[in-house]
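What follows draws every value from the coordinates through simple rules; no lab data is involved. Predicted, not measured: the structure shown is a model, and the values here were computed from it. Cβ atoms are built from the backbone, for glycine too; each structure is taken alone.
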Structure P
Amino acid sequence: METPSTQFLSTLQHTVAELPPEKALSILAETFPGKICFSTSFSFEDQLITHAILDHVIPIDIFTLDTGRLFPETYSVWNSTNNRYQTRIKAYYPNEHALEAFVQSTGPNSFYESVDNRRSCCSIRKVEPLKRALSGNAVWITGLRSEHSAAREDLQQIEWDAANHIIKFHPLLHWTTAEVRAYIDLHNIPYNPLHDRGFVSIGCAPCTRAIRPGEDFRAGRWWWEENSKKECGLHEKSTAITINQ
């Protein structure tokens with residue numbers, strides 16, 4: 001997709017601002033027919049968005065990135081979601097040759113040894129498959145919220161992702177954790193049981209732990225690294241351009 005003008009992005013942002021997720025998603029699906037997708041990791045946020053899409057029959061493709069090292073509970077909620085909504089969420093997998101070469105040269109748990117190794121692992125298991133999943137699309141829906149981390153507090157609902165040449169939309173950006181949980185409970189939406197055991201942000205099993213009382217939302221991800229390094233490359237802040245308000 002060619003880089004849109006800031007005016008176009010600004011207009012789009014004002015169009016969907018303050019709307020319920022299902023209404024905003026419907027507008028975007030009509031604006032970009034056949035070129036809008038949603039990436040789910042089966043988190044609270046992503047399950048809410050999945051419900052909004054499938055319960056309202058909005059024509060948006062849903063996919064997930066199966067890194068090969070997800071929690072059993074994640075696969076369980078994936079299956080439950082398929083059954084609840086009578087759907088088949090598409091999975092994208094790491095390139096087998098790249099993954100085999102990486103594990104052969106560094107070992108299966110080398111991500112604990114250095115940030116470079118961890119980023120390489122994320123790149124193979126997540127970033128490259130994501131690029132394949134996004135190819136041909138104009139809009140990428142995410143479950144990002146400003147509460148997730150300090151780096152996401154100044155995000156805008158509509159952004160241009162220059163790295164992936166795609167518009168990003170964060171429908172739950174300004175939702176609180178309590179609001180997300182209340183929506184999940186109200187609609188009896190399947191969710192990852194790890195959330196009930198102190199897991200907040202859930203990724204690969206070796207790289208995720210439950211957080212302790214008082215810890216930051218992202219403390220359970222790559223806990224052996226400095227906070228400033230805790231991104232996997234899917235949502236690098238430097239790839240987005242600012243929209244004039």
Structure Q
Amino acid sequence: MTYCLGIITESGLVMASDSRTNAGVDQISTYQKLFDFSCPGERVVLICTSGNLSITQGVMNWLTKDIKTKADNNLHSLPTLYEISNYIGAKSRQVQQKDAEWLDKDGVDYKCNFLVGGQIKGEELQLYRIYSQGNCIQATPETPFLQLGETKYGKPILDRTLNYQTSLEAAAKAALLSIDSTMKSNISVGPPISIAMYETDTFVVKHQLQLRLGDPYLAKMRKLWEESLKQAFDNMPNIEWQHPADSVAEDLPTD
């Protein structure tokens with residue numbers, strides 16, 4: 001399992017992922033899941049991957065090859081991010097179809113998903129989720145984040161802290177807290193955490209970071225978050241219980 005997310009705001013884009021891949025409790029490995037295919041000054045293209053590792057690696061290899069061979073359609077030639085999303089979806093279908101017969105025979109789940117976010121000159125900043133079938137959906141000001149993988153543990157933080165007007169730095173903190181909360185509750189998600197932050201209309205990714213297990217910032221963030229949650233919990237008023245005798249009294253007829 002994995003956990004990836006993208007957040008789009010009026011001021012920019014944040015994309016983040018964990019790096020854990022597992023095929024059972026005794027087969028846990030670390031693989032990169034956040035990729036930067038940007039052309040500084042012209043376009044920013046960030047991609048997160050989740051799902052069957054052999055399929056996603058196959059897709060990323062094809063994307064890289066098409067750039068190197070200057071194929072008619074590649075991440076650096078397509079004019080819109082929507083067309084890039086459809087192109088990635090088509091490559092995903094192509095790789096899945098190539099191996100589908102043999103994977104089906106062994107009952108292997110080969111579904112995969114992608115997030116692609118960024119900006120091409122002449123276009124607005126955009127963020128898409130590409131499904132295993134190759135189709136995609138776009139993030140909007142009303143739904144400013146998209147997730148892949150083990151989403152349920154980190155979603156409440158995003159729901160309660162984010163909107164389209166959230167500052168880019170705050171969005172980055174929300175992304176890290178969302179991943180850290182997921183790691184706390186699910187061992188299939190783990191470090192290193194990769195995160196990238198892009199400011200709208202700059203056409204260069206100035207901020208990228210990889211946080212490994214035991215990183216001082218991660219440890220400090222987790223400690224402060226848990227202390228703040230504990231304090232907020234302690235400050236909640238106790239439940240005002242309704243006693244059975246009170247209920248009976250309320251139900252008695254009055255003259």
Structure R
Amino acid sequence: MKLPDVLHELTAAIERQEPVALATVVEVKGASPAQVGFKLLIRSDGSVRGNLGGGALEQKIREEAAIALREGKSRLVHYTLREKGTDAIGMLCGGEVTVFVEVYQPAPILLIVGGGHIGQPLAEMARIVGFNVQVVDVRPERATVPQLDPAAINPWTYVVIITENHRTDEQVLRQVLDTPAAYIGMIGSRRKVGTIFDHLRAESVPEEQLTRVHAPIGLDLGGRSPAEIALSILAEIVQVRYGGSGKERKLQGEI
């Protein structure tokens with residue numbers, strides 16, 4: 001596949017909000033089947049577009065790209081085309097190849113079900129930190145999307161259930177539990193959460209689905225105002241997104 005075709009495929013994947021990795025050969029020393037500028041587009045399902053010279057080198061790069069996609073982190077990787085030694089991949093060419101594996105992921109979506117006194121500041125803060133915010137609410141003036149569509153929830157969707165009615169919260173939770181959402185959080189006291197979970201258990205909802213739910217929602221930051229509660233919810237979402245510890249940061253030399 002020609003370079004323009006690879007870049008066209010990359011553009012199309014980005015428009016579809018499909019996660020992909022683009023591997024580009026940035027340096028070659030000595031004999032190698034790959035040349036500087038060769039590109040390979042790798043999708044999360046393992047399919048590829050492009051060419052990096054084939055053989056063991058391309059297979060290694062595909063494996064590295066799969067890891068980069070899972071972790072969501074771009075990386076620079078180096079290979080020696082020898083049978084033994086540092087970064088060796090079992091080839092006899094004798095050259096060295098450096099490849100930049102760049103990960104393209106869709107912007108995370110924050111789906112807020114309930115655009116009330118907590119939902120509004122949560123939406124504002126989430127936009128600041130880069131979320132594509134969608135708000136579902138029975139009041140059209142507070143909503144940005146017409147209705148909840150569980151089929152549209154993908155692995156980059158973070159769902160926050162904060163309606164003004166516990167029955168509605170329970171109904172929404174039923175709809176989103178079986179989706180691939182990266183996060184599901186529901187507001188409410190421990191008593192309310194326990195009652196809703198008991199209802200779902202009585203309906204044979206698997207326990208592993210219930211353990212996905214962050215409820216009561218948010219980190220314990222101590223604040224009690226709507227905006228402070230919204231901040232605690234967003235803090236928990238960011239922690240889940242990046243796998244943070246939630247502990248106080250104490251970095252030497254940090255200003």
* Asked: When you work out mean projected area of the Cα convex hull in nm², for residues 166-213 alone for each of the structures P, Q, R, which one comes out largest?
  -> P
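Assuming 1.08 is Cα Rg over 2.2 N^0.38 Å, for residues 134-189 alone as calculated from a single structure, say which of P, Q, R it is.
Answer by label: R.
As an exercise: FRET efficiency 1/(1 + (r/R0)^6) of positions 14 and 30 (r between Cβ atoms, R0 = 25 Å, to 0.05), calculated from one structure in P, Q, R, equals 0.70. Which structure is it? Display every interim value, and only then the final one.
On the way: P: 0.95; Q: 0.70; R: 0.10.
Computed on structure Q.
Supply the structure label, taken from P, Q, R, corresponding to Kirkwood radius over Cα pairs in Å with the calculated value 21.0. All intermediate terms of the calculation are to be shown ahead of the outcome.
On the way: P: 18.6; Q: 20.0; R: 21.0.
Corresponding structure: R.
Rg/Rh (Cα atoms, Kirkwood Rh), for residues 102-197 alone computed as 1.01: which structure among P, Q, R? Don't skip to the end; give the middle numbers.
On the way: P: 1.04; Q: 1.01; R: 0.97.
The read-out was computed on structure Q.
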